[in-house]
Structure P
Amino acid sequence: MDSYLQRFEQTSLDQRWPMVRRWMLEEPVPFFAELHKHRPVLELPELTIATRFSDCEMILRRHDAFSVAPYKPKMGEYWMAQDDTPTHWREKSIMKAVLDREQIPELRTYIANKAAEILHSAAGTIEAVNNLTRAVAIALVQDRFGFVDSDPHDLFEWSYWNQYDEFWNLSFDAVAVPNQDEIVAKHKTANEQMAAYITKLVGRRLEEMKAGQVNTDPVSRLLRLALSGALQFDVPRAAFNAGGLLVGAVETTSHAAINSLAGLLDRPEVLEEARAAAAADDPSEFDGYVFEALRFRPAFPYFFRTCEKVTLLAGGTDHATTVQPGTTVFALTHAAMFDPAVFPNPEQFDPTRPTANMFHFGLGIHECLGRAIGQVMIPEIVRQCLRLPSLEAAGPVDRKGGPVPESYPLRWKV
């Protein structure tokens, strides 16, 4: 069979991106190995793809040269769609502050108990996406983030359609997403419904504050800060950012947890080691298995940016490529995590690899706001699953033609 790049060159320009996209998702490891060796920067009419660790790191850190302009039509004035503006600096800092790192051990215990409770009630079989990974994240939003008296299905819908439209429904996704306008419409409806709920929630919280009640959830803390007058941060901005807590918590958690769990269940050579680590009281050794499994199948295999300045990729090599302003650039971080220059023996599963070199939570000023929570939430959900006797998949992960896991049946002995 011809190599990937031979087939690439033999394919018409209009068909190259659909083919490359398929290889990225379905045959990533051998495809990446060939790109690293022969074409670390792959140029297509639609976009330019960077695969080396050093280039991906630069793209994500150099927000002056590679902006998040593609986010703005989807996110509007939200700080995630801004690069190092006063609003971005202030509001991301506020959101990081209200998600106290000191509470992480307590949150991990909460997640462990919630996941164990769900699994115990399931009595030997469960559809893990809707009934476990999404359910645990939704419970966290309700019980710990302050979305009280909310409908779990509504929370899922609001998170799902925001995530789908903002990250998987861009112009370059048209080759795989035929119903793009429908997704945009569902995103709009979800945001209207979420805004109506948050408006009522904020009104209730403000009344409670007037009555002298002190709530400690992030929504209440945002409102107290807004009312203090200490910052350029008013009640509407507090409400706007409260929605971000939900959107960022549910679908990303579920996606990552399912990918890593399936990756471990599909690897009998490491599964028993992972089970033993999951059974230990100290989870620190186990977490490495989860993030290494995610290296093989990350929830987000790439981050997209717009080039703002003439920039050289793969500099100092025979494959140096100049990228022009206006180019859509993929930092293909899945490939970067298989770069042998940084990940020795990249095709070997090694749970002791340092996670600091992994891109699961992004990098630079746009690193995931919930990184500290995600670093315990994702592995703890998986850990509780692997503590079940003889846990196995009862079928494959089903994405139903979309970008995220929609169904994953599990079974175990009771």
Structure Q
Amino acid sequence: MTIYFKNIRIISPLQNIDNHYNLLLNNGIIDYLGSDEPLLPESTEIIDGTNLVACPGMFDMHVHLREPGQEYKETIATGTLAAANGGFTGVVCMPNTTPAVDSVPVLEYINSRASGNLVDVYPCATITKSREGKELAPLLSLIEAGAVMFSDDGSCLESAEMMRRAFDYTAEHDALLTQHCEEHTMTRNFAMNEGTVSAELGLKGYPTVAEDVIIARDILLAEYCGNRRYHAAHISTKGAVRLVREAKARGIRVSCEVTPHHFVLTDEAVRGYNTNAKMNPPLRSNEHVEAIIEGLQDGTIDCIATDHAPHAIHEKECEFAQAANGITGLETALGLGLTYLVHKGKLTLSQLIEKMSINPRKVLQLQQVTIAAGEKANLSIFDPTETWMVDMIHSCSKSHNSPFHGVELTGKPKFAVNNGQVFRSRL
């Protein structure tokens, strides 16, 4: 397949590129990138790129693909299709599957199911067997099999001693450990953020300090164990931002991510008992949203990740307290970032691309994407100014549990290009 994007804006922050070029893609390779008019094969599809931006393929380092064991919610095939529909070319799939990704055979199964996909899939494996927090998983064997990080995601590893052992055991390989940061004794049976709204609705609250306590503990452990690599997943509190900022200032190798729903929505979205606004960590109050945006601006928060968490209809259409936590996010992430960060002057377009493309690969120590003639084409292409209405009927995910259905966004994914394949967004 040969596609020619005429006069498209190329933004590649690592290469210090931000300009309009003519871009020719031929069988998965960047055949030409420049200001001249290249000789085009007869079968070339020509696209006016004047209003489009191409950047290194976006990468989501926190996605639940649900396979194996929960295919009624999502599969690797449908989840990666949703990723491509949202403009992503790479994801990390989390290990809270059934069975959990706590052995080489399960990891190899995921790799085999993802083989040949446009979207690169990198497995995160568990820290402990069956995510029970009692015994370490075979971490070294999982590293050799391709695990890019470790987490008992969906559950917090409550034992400080077990976390310490994991840091020590993987030190030789400088592995990345990441946590769903939640002190469970403070959050058991929670329904939403603890605060004024939870009191008014009569719902059990999740105090922000329950997140902060684990982040503080893990930063101290990572430092004590020799300054090990540590990543705090989907942070949601101003305390978390402060703790990560202070740790970075001291030279601790800590990184963190935030989801679009945590920089867009507050716990006010729960009014009406909207189960699509129920997630873990929960939506917080406005002061925490403001702190998260500040953390994105000053570089404390490295990455934007979706925590894409598909659920079946019956798991969401029920009493709020009984509803499953989580929302789908792959197809709305770019639009939300453009609408609420770039167009509101919170981040530049280049900074957003760093959070959604460059930094996730940097945190995971994966090879960065180069946009140059002769290189493999791994690109996200979007229109930063196109206005569109989120309609989950166009979603490629198996589940449609999104609080953004019917919301108008400015900035829309158009193409995902990778591994010799081109996907045209259906949104």
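Between structures P, Q, where is relative contact order in percent (Cα under 8 Å, 6 or more apart) highest?
Comparing P, Q by relative contact order in percent (Cα under 8 Å, 6 or more apart), the maximum is at P.
Which of the displayed structures (P, Q) returns the greatest value of mean count of other Cβ atoms within 10 Å over residues 75-82 on calculation?
Comparing P, Q by mean count of other Cβ atoms within 10 Å over residues 75-82, the maximum is at Q.
To test your reading of the models, identify which of P, Q gives -1.01 for log10 I(q)/I(0) by the Debye sum over Cα atoms at q = 0.29 Å⁻¹, for residues 219-274 alone when calculated.
P
Taking -7000 as the value of helix-only ellipticity at 222 nm (-39500 (n - 2.57) for each DSSP H run of 4 or more, over all residues; to 500) derived from one of the structures shown (P, Q), identify that structure.
Matching structure: Q.
A value of 1.00 was derived for FRET efficiency 1/(1 + (r/R0)^6) of positions 211 and 267 (r between Cβ atoms, R0 = 41 Å, to 0.05); which structure in P, Q was it taken from?
It was calculated from structure Q.
Readers should treat all values here as calculations from the given coordinates under stated rules, not as data from a laboratory. From a predicted model like this one, the values you see are computed outputs, not experimental measurements. Cβ atoms are built from the backbone, for glycine too; each structure is taken alone.
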